[in-house]
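Bear in mind that the values in this text are calculations on the coordinates, not laboratory data. Here the structure is a predicted model, which means the values were calculated and not measured. Cβ atoms are built from the backbone, for glycine too; each structure is taken alone.
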Structure I
Amino acid sequence: MIFTSQLISVLFFWLLNLIYDWWIPEVAILSGLLTGIFTGWILGLLLFTASKKIVIFIKVQIDSKVLRKNKSIESYEK
């Protein structure tokens, strides 16, 4: 995730610098790298948190279905 965001940020800053000519190219590339590291880290944390919540939700759904199935089997056997 960090590598991809670094690549996108570097390209974005480099192209932006070509259009507006704000900095020397080395500063634009370094700014893109630092921005890419930060945004990749934040996006990684967000994806980790979201996937963790999705897995917990799916686990609860499966557990409740198994519990209902077991209760129906027990009531049938009595």
Structure II
Amino acid sequence: MAHRVYPVESHYLIEIDTCEDDKVTKTWIWDVYIASDGKKDYRGRAKESTGEYEISWTVLRDHDLLQEMIRHCQMVMFEI
């Protein structure tokens, strides 16, 4: 049986504000994890602080891995 190991390389606490009329209406807090197989194959996941929203492990392809994960978080926020 084959397997792959992706050690977590980075763990971030990200705060993303939603605003209305230049005023912050809500601050979303996300735990973001980025893992790699050490060969340029990256995965990311995120969990919102209330536990209500989560992004499962997903393949990351952008050069800026953190910005890609922030975009994934924002997509979840704007779907609501």
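Quick notes on this structure:
- Taking volume of the Cα convex hull per residue in Å³ as the criterion, the top structure among I, II is II, with the largest value.
- Once relative contact order in percent (Cα under 8 Å, 6 or more apart) is evaluated on every structure in I, II, the highest one turns out to be I.
- Label whose coordinates, when helix-only ellipticity at 222 nm (-39500 (n - 2.57) for each DSSP H run of 4 or more, over all residues; to 500) is calculated, return -34000 (choices I, II): I
- Structures I, II were shown, and distance in nm of label points 7 Å out along Cα→Cβ at positions 40 and 64 at 3.9 was computed from I.
- Entry that produces 1.00 once FRET efficiency 1/(1 + (r/R0)^6) of positions 24 and 48 (r between Cβ atoms, R0 = 41 Å, to 0.05) is calculated, selected from I, II: II
- Once mean count of other Cβ atoms within 10 Å over residues 8-15 is evaluated on every structure in I, II, the highest one turns out to be I.
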